[in-house]
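Q: Structures given as structure tokens follow.
Bear in mind that the values in this text are calculations on the coordinates, not laboratory data. Remember, it's a predicted structure, so these values are computed and weren't measured experimentally. Cβ atoms are built from the backbone, for glycine too; each structure is taken alone.
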Structure 1
Amino acid sequence: MTELVRVDDVGSKLLRKFRSNASDWLSGACDGGRWEPLHYRLKPARAQVFADIAAYREWLQAWRRAAGTCPSGIRLEFEPVAWRQAGLEAVLCGVDIVSAEGAFALMQEGERLGRAFARALDRLKAVRPDIADGLLQKPDFLLESDDDEFDRLCAVALWLLQHERADCYIRELPIEGVDTKWLEHNLALVAAVLTHAMHLPEPLRSGDIISRWQIRSRPTLFYVRHADLIVKGLPAEAAVRLPLEVIDAPCTLPRRVAVIENLETGLSLRLHSDTLIVMGMGAAIEAFSKLSWIRQVPVLYMGDLDQAGLRILAGLRRHLPGVRSVLMDCGTLERFAHLCVTDPTRPIGVPAEGLTAQELRLMERLQAGRLRLEQERIPLDLILEAFGKAL
């Protein structure tokens, strides 16, 4: 026999519906209070009522108390019955939620969410309609952000909508009250809001904000060794940071490039002086593919044996398909399994392309065991030997 539908049961359903449809709820409330009534069937079976009439009466009272907290938003529906043995002429058969206030009244978190909802509505009414359209695409931000965060986002969106170009660095944007470090860290949020505020057919990405408004970018500096191949007179073994445009005009074309994910390994590795060593750049190494000469020389890559290292490799291969990996295989993982640690990151999607069959097997092993082998744990003499064979 099924249990009676409790107030908390309906409240949980309403909470899930709100979480997945908060934007529609807010939009409807802004649009003249438009609300689509929600109906939940409650009618118990006759056998349920007769099995425990006291339990039915307690259940009915619980629903009456709940409806009493918001009479204008919660309507109980009764159906006539002829259950004289139970002393009943009508039975509660359903509940209609006819306003957002009624929905929040039934949720366990309803009081807090109701206040957040009301504040979000006030925020939407206080900004330009186009910015409000954009904000509706980020309901979690509307509901949960503090006033300072909200004001910063609106100030940035308004400034960008009012100016066709910035022609300055991101930290030089003259937006009152905005810490421009905040903008650097929230470009994706700004892009999402502007996409809908401007009614663009394609979504803006973080990088599009930079290019569309001609915001100047600081040069990416690459840590390299054997920098004398690039600029004559620089110390060969020192770690030097050079911008991409300088590396793109080498005084001597390197015979090969060794990309090392972590700085420490790159600093310690002793490779032939005609090999340009690029290190410690993480995913930013993809920018290296823009070099005009990079496809003329072999490129080797060694990263951590973890999800991130393989993802960086796959990303690099999207631009440079000929990149060869070094010691990124199951054999290396097994040999140094005693030095592995637990990978704290969640499993990522396996790249659709950019990994060999051997590297895909490594990814499967890493994800199955939640393993991570940092490249610094592998003995340098073994790394040097592997690079020697690869070269």
Structure 2
Amino acid sequence: MTSDPSADLAPLQRRRTLSGVIVAMAAMAMMYGFTGPLFSIVLEERGVSGSLIGFNGASQMAGVFLALPLLPYFIRRFGPARVMISGALVLAAALALMMTFIDVWLWFPLRFAIGAAQSAMWTTGETWINHATDDRGRSRTVSIFMSVVAVGYATGPFVLAEVGAQSQLPFVLALCISPMIMLPLLLGWKDRISSNAGPSARLPAYIRLAPVPMISNLVFGMAGATLIALLAVYGLRMGMEEGAATRMIGWMGWGGVVAPLAIGFLANRLNRTLFLAGVIAASGLAMLALPLAVTWSGTVIAIYLMIFGGIRTGQWGLAMMLVGDRFRGADLPSATTVFGFMFGIGSIMGPALSGLAMDAWDPHGLVAAFVIFHLLTVPIPLIDWWRSRRANLQTNR
């Protein structure tokens, strides 16, 4: 698990591969940032309760249980480009059906299919990027990846705010994003992620082998899916107009454009596990200002949300770096699958728990749930850092 995973890639092939997969994942992020609030607003305007909207959002990430267990085999057997393009086709078909049949109960299986496709594509993309990146350039590559993806993620809500959610037009625009996902992947059509040996452990064991990034991604999934599903609903219930409420998630996304550059710089100079603990704590504490922030002027709330979003981006990026630092070869697809699996579980738990919290304390239960998610997680990387530091001190005696 220690050899360089990108040693078999020529520099030109590596750059071509990374360019294609990063652009494709930026388009995926645009789709996610566009459709997440779209689905929630459509249901909110039809009088669906906050808890049911939350459970409907959670059903999307339940698809992770279908997609991820077999994903390492599919990546090795068919190659990452074919896996991601197949997922994009499933995503487009489900969106077309959702546009045709707007019904909360029918949307449960359709969002399940979307979640299966998205989780397979996203996990494959993360695996591909870590595989194509050498150790020396990992923090720089992941930082660029986070910035480009943040542009896509932030663009989606702003486009939705302009076109609105009252017609079929936003669904048509979402369908138009699918070719933007598929075409860049052709640059790496022949790429393979393979190894002469199989993975060294069963999938559940990777949680024990790397608990900090795995649990961090669980909480990142809880928080991210909660914000996608319910932040616009929170804004509407606090009296914001639809466009302003929709743009909130977009402003958070724009914060992730610049922040990764600083995160990558610091990740090369600080202990990444300790840095991750600080980012998780800061993300939870930043949420406490949301009830006050929604009463501020447009410029001030935009600045607040960009700072908040930039902090959140660091949690995902640092966790992804830790996975790439730890695993190689056949272990990398398996470890990244578990990494994505944890995100999926979190994405199921987050909207469901936060939706119930909003119904119990309308609407500020969202803030309370978000803060609790993060503050309960902070001790995990701190304990891991302290144990590693103590072990190093004992070794050097």
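Q: Work out Rg/Rh (Cα atoms, Kirkwood Rh), for residues 65-240 alone for each of structures 1, 2, then name the structure with the largest result.
A: 1
Q: If relative contact order in percent (Cα under 8 Å, 6 or more apart) computes to 29, which of 1, 2 did it come from?
A: Source structure for this number: 2.
Q: 0.00 is what came out when FRET efficiency 1/(1 + (r/R0)^6) of positions 41 and 225 (r between Cβ atoms, R0 = 25 Å, to 0.05) was calculated for one structure; which of 1, 2 is it?
A: Matching structure: 1.
Q: Comparing structures 1, 2 by Rg/Rh (Cα atoms, Kirkwood Rh), which one has the largest value?
A: For this comparison of Rg/Rh (Cα atoms, Kirkwood Rh), the top structure is 1.
Q: Output the label of whichever structure in 1, 2 has the greatest value of FRET efficiency 1/(1 + (r/R0)^6) of positions 89 and 361 (r between Cβ atoms, R0 = 41 Å, to 0.05).
A: When FRET efficiency 1/(1 + (r/R0)^6) of positions 89 and 361 (r between Cβ atoms, R0 = 41 Å, to 0.05) is computed for each of 1, 2, structure 2 gives the biggest number.
Q: Computing helix-only ellipticity at 222 nm (-39500 (n - 2.57) for each DSSP H run of 4 or more, over all residues; to 500) gives -13500 for which of 1, 2?
A: Structure of origin is 1.
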